[in-house]
Structure P
Amino acid sequence: MIGLISINYKNAPIEIREQIHISSEDINELNKYIRKNIIIDGLFIISTCNRTELYFNHNLQDLTQNIIFHKLISSIIKFKKVSEGISPYIEKKIDKQVFTHIFSLASGLESMMIGENQIVEQIKSSYKICKNNNMLSSTLDRMIQKSLNASKLIRTKTKIDKGAVSVSYAAVEKINKAFKKKSISIVNIGAGKTGQLTLESLIKKKYNNIEILNRTLNKSKKIAEKFNLKYRSIEHIYDLMKSCDVMIFSTSSRKKLITIKDTRKALESRKNSLLIIDLSVPTNVPTNIKIFDQINLVNIDGLKDEVNKNYLKRKQEITYAKKLILELVEDFAIWVKSKQIRNVITQFNKEFDQNISKIHNTKSQKVLEKYKQCIIDNIKSIEFSKDQDLISIISNVLLTK
């Protein structure tokens, strides 16, 4: 069985998603923790601002499907030290549902901003970590490779990513609606991928009064020079808060970057409003900062207007893309069934040979060998259709219980 455990923006608010977010450094640590509690054949973990997902491979010989899901979810909850109250937000899928999901994910159909390309790099990055730590089974490995192939096909055959927008773009659109002047003062905190995409979107919209802050000053300097902007160390965050119009947060920090106490001091002499956009997961800004009248806080879930506009724009392309994905999923599902059959034949061959070795009559051994080969040849000649579920039947008939 291939299974999926998913907490994503469709079924969980950011307050839940940030609790379960898995950093790149923790991917293999979670893998080790899970394998102490349950034997699995493979595991693939991806965690972004919009989702945390665990894809796993289990042979179902010793445990039921429900028990496997329970053990894995329990392991995640204990590893992250979160409440079991997150359980209602967890989505579970198996086999073809999983294939459809990851093919759609890589193609940008599951993204908050339909068609965006950043998910492809995120899948590749997570794949590299999982591959380097020997976490993947051969089936999961092939599934991920096929999902990336699906992404290329969908983006070639459709216009799903033509003019696609990112959450960074959506954030800038939010600023556009809030301010008429391009001369407003903007502070961009974060120099990673999202931070740079935000800067590019701001510059395209003709905003140039931008200052860059980052926890690593050299990185701030490098990005500032690239875009011809000002930069400072992150220690100046409260000084800038006193007068700037917009602050955009997009760092990978696990801790909040500002506090209520220091924010209160910074806002003492401030009368006009401050728009804070937090694109980070886990969030960089405490949600209770909204207690201050001067602050308008928008997190990634607050960009729904742009999300909906983007969806309507691509509705026709989504329908065609889903049709193409369905065909790719059927092909991959047949490959998975064939692989499972090959595994069953290998096990059957081994068990049969063990039993033949106990028979000392050479003539009988030869007859049984022919009988075994006949069975194997007949199984190999089976042509699978998409609706067949013969794996368990053949396993029950051939293998010792």
Structure Q
Amino acid sequence: MSAIEGFVPKEVIQTFRAFLEFYYLVRRNVLDEDDLVEIQDALNRFHAARSVFQKLGVRDGFSLPRQHAMKHYATHIRNFGAPNGLCSSITESAHIPFVKRPWRRSSRNEPMEEMLLINERTDKLSAARTDFIQRGMLVDERRKANYGPVIGVSNETENGPVDGPTSNGVTVLAQTVSKHVPPVSCFSETEWVVDKVYPSLYSLGVAILQEDLNILVRKYLYYHQYPSSTTQPHHLSPHECPAAGSRISHVRTYNSATSLFYAPSNQCGPGGMFHEVMRAVSHWGMGEIPGPRYDCAYVAKHGTPVTGMCNLRVACIRSFFSFEYESETHCCALVHWYRLWHDEPDHDNGMYIVQPDIIGGCRNMAVISVDSIIRAAHLLPIFDETRLDHSLNYTHSLDIFKAFYVNHFIDPHAYELVV
């Protein structure tokens, strides 16, 4: 929506917003009367806003079966319960394996009896396969393909369901220590520092171009020791913070962290669990355009994840690292904070606006525990009338734009988390 904002009437944006809100509301795992009121409100706003397509001559009417079916969702939810992502085209998709394919395999001469026999044998083969898997006679390749990795295990899957019981959300660093560190200015573009363990925080700070990393870690240790402190980080004097120096050892960097969270409205595992990989690397070669990748994340403002944007902060992750301090291992992230532009979301598209947090002309950086990271956040740049150079691409977006929409429409869990 941010890409077409300003090029189309605002009613078009409002139509998309109302439809998305309706969609994510009816996908919720549990629905109560208040949710049904919100569903009806979103539906009313959708019907009111979509009339702009008639005014613009795009459509003459809206005799669309699936849009008409939206009117009946509230009634059917009261009668039958939450659909929880049930596809409205499930009968059409079931028509393929149970009707089309058996018909093609039949003699096509009064094929009903043959089709029924084919379906019966297919069900028996499926039941036999399930029994063989339970006995350990076969490996369930489909489960290996559809379910994400166990938390913390390196895997190419960026996100997906997790096979396992319901549990509390957690974020952990990758099991593999980073072998490549961003090149510092004294090295050429092809020379990389290969080092798994750093002798000090200062050497790591130089490598990642954050020379005050030692002070940021000391502030982190202060809040770790005094979690109820109300002193703002930029008002906290280094003299009030715990001494670090030789007490810190085994400094390691990581390219990624994996968050595991309960997301029953997503395409989750049997226990409702979902995993997501967040990366902070100076060179990511898996995208369409190789370049740096520093993912953004939702961070719990008060330590405990609570829904609602007022209880969350948005940050760009610049580095994952760990260290030992007085025989305790700390898993941390170096982040650049974003601040809310306004306490209320945008009137048209319903998304909150954030801006890079700048203090004294410098980015507001902090070291936080990975335990406070809930999941990845998706930011959409806010475009103005300035023409963009053709050489720019998505790897530069976090650096060149001054404000961003927090896209909570990226998936059902993000919507429930922010709203």
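Here are some notes:
- Among candidates P, Q, the computation of Cα extents along the principal axes in Å, for residues 56-199 alone that gave 65, 42, 28 used structure P.
- Of the structures P, Q, the one that 0.25 was derived from, the read-out being FRET efficiency 1/(1 + (r/R0)^6) of positions 136 and 336 (r between Cβ atoms, R0 = 41 Å, to 0.05): Q
- At a computed 5.0 (distance in nm of label points 7 Å out along Cα→Cβ at positions 16 and 352), which of P, Q: P
- Per distance in nm of label points 7 Å out along Cα→Cβ at positions 120 and 216, the highest-valued of structures P, Q: Q
- Of the structures P, Q, the one that -16500 was derived from, the read-out being helix-only ellipticity at 222 nm (-39500 (n - 2.57) for each DSSP H run of 4 or more, over all residues; to 500): P
- If you line up P, Q by Rg/Rh (Cα atoms, Kirkwood Rh), the top spot, with the largest value, goes to P.
- Comparison of P, Q - label where distance in nm of label points 7 Å out along Cα→Cβ at positions 224 and 328 is highest: P
Rule-based calculations on the coordinates, nothing more; no lab input. Treat the numbers as computed from the prediction; the structure is a model and nothing was measured. Cβ atoms are built from the backbone, for glycine too; each structure is taken alone.
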